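Next up: the structures, one after another.
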Structure I
Amino acid sequence: MKLFSSTRLSVIALAALALEAFVGCAYADALDDIKKAGTINVGVFSDFPPFSSASADMSLKGYDIDVAQIIADTLKVKLNPVSVTGQNRIPYLTEHRVDILLSVGQSPEREKVIDFTASYAPYYIAVIGPQAVKVEGKADLAGKSIAVNRGTLEDTSLTEVAPPNADIKRFDNYNSVIQAFLSGQAQLMVVGNDVGAQVLSKQVNLKPEQKFQLMTSPDHIALNKNEPRLKQTLNDIIAKLISDGTLNKISEKWLGKPLDPKDL
């Protein structure tokens, strides 16, 4: 029997190691990576109350933060909230700067790039304006200046229905949108129901009111495509939060009302 030379054995050993590494890479996925790192990086808005916003100690608090903490605790990893904007959050996800994104509306355009879990929070987009400004539908947006957060689902929804002569003023965050509206830089603003609710309750002199809804878009968790284990794990967590009443408590705490499953 002819014996293998030491050189040939070395080549075989190296090939075996390379094959093992390739197989390991092929089967590695986001869920494994998160557990191995011991941290889950969660993309959230830092100026999106009551879903997430900075508190007095500068830590983020809100509906999304409570949900993100439960996800981290379930996976037995540390939570690392990462502040994102409407413009950069999808690239942050696809470039793996974050593992998941919260408060993401599902749309056909986004489905081409990223994946979504089941919905976990109610959300709809509305046009808000002073009582003195008559707006009953999309045709009444003609000639009006409207503030919106650039690159968000609000922006897309408004752009689809706004008449050609509507003056859409796009800003880089929700605080700027609200300030533009309150200062009179924009006659109207397009925001989510809960962001708008805070303005409606606090601005007595302006007498703002919800004019009409542009669309209903429950919030989902976004993740990268081809991550079935992570998606299933997140869906299982959401289902449990709904069934055991935890999500209802979070809704009452941050949204001020019980969670209606029909809104999801």
Structure II
Amino acid sequence: MKVFLTGASSGLGSALARRYAAQGAVLGLYARRVDSLQQLAGALAPATCSVYAGDVRDASSLRAAANDFIARYGTPDIVVANAGVSIGTLTAHQDDNDAFRTVLDTNVLGMVHTFQPFLSALVAEKRGKLVGVASVAGFRGLPGSGAYSASKAAAISYLESLRVELAGSSVDVITLCPGYIATPMTEKNPYPMPFLLSADEAARLIVRAISRGRRFYVFPWQMAWLGRVLRALPRPVYDWAFARAPRKPRTGQG
């Protein structure tokens, strides 16, 4: 099995790499922090790993990484677009424009850039899985997280479009919608995070869902039920309930 994974240097990405390495997979690990990637690859020995330093907002960087991975190992069986950022934003602040752009470019275009260089090979070979990590936060707009909620809603719709486009190609598109996961991206959240999962447990559930070919997977199961309730709430009720909800801080990532 061959797996290419973005956002691999920490958190959920690192946990996924460990899970797949334990299964004997050949790994392509892509993230911004090359030192962390190299440390992870060393810890995964004797698993076969190639590390690629880059930002998913840079399409040329991902294209070069994909070309190298295919040249070394062949077309991957699984491509996981996991890289993402979460930054508190408020439209009233002009200073947040750059934060909006960073979140949307990373969480949406970064997914496109991840899949694009592998797509023709997967379609030609009539196999493989494209896996996108979205979020329950994409189900409704959360106060103080306009950029993040918008990016994850866009990711959900993009993945659905891609799945329909690839119907009949034997290339599966899998949408993952986790709730809260204990990672560096959530550790600064100043509010309760119900049904919080460890990164390792989240990775276990994800690997299982991918192996089963789930098209749309919300987890943990408690969050799946809560997500159904949130989506069903009438707008006036939702607006009233969340108008005073705690918000992610505007400064810094997390």
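Laboratory data are not the source of any read-out in this text; all were calculated from the coordinates shown. Everything quoted here is computed from the prediction, not taken from an experiment. Cβ atoms are built from the backbone, for glycine too; each structure is taken alone.
Remarks
- Entry that produces 0.70 once FRET efficiency 1/(1 + (r/R0)^6) of positions 62 and 182 (r between Cβ atoms, R0 = 25 Å, to 0.05) is calculated, selected from I, II: I
- Comparing FRET efficiency 1/(1 + (r/R0)^6) of positions 70 and 126 (r between Cβ atoms, R0 = 30 Å, to 0.05) across structures I, II, the highest figure comes from II.
- Answer label among I, II for the case where mean count of other Cβ atoms within 10 Å over residues 118-125, calculated from the coordinates, equals 21.4: I
- If volume of the Cα convex hull per residue in Å³ is computed and equals 121, the structure in I, II: II
- Looking across I, II, the calculation of helix-only ellipticity at 222 nm (-39500 (n - 2.57) for each DSSP H run of 4 or more, over all residues; to 500) that yields -12000 traces back to I.
- Test item: relative contact order in percent (Cα under 8 Å, 6 or more apart) calculated as 20, pick one of I, II: II
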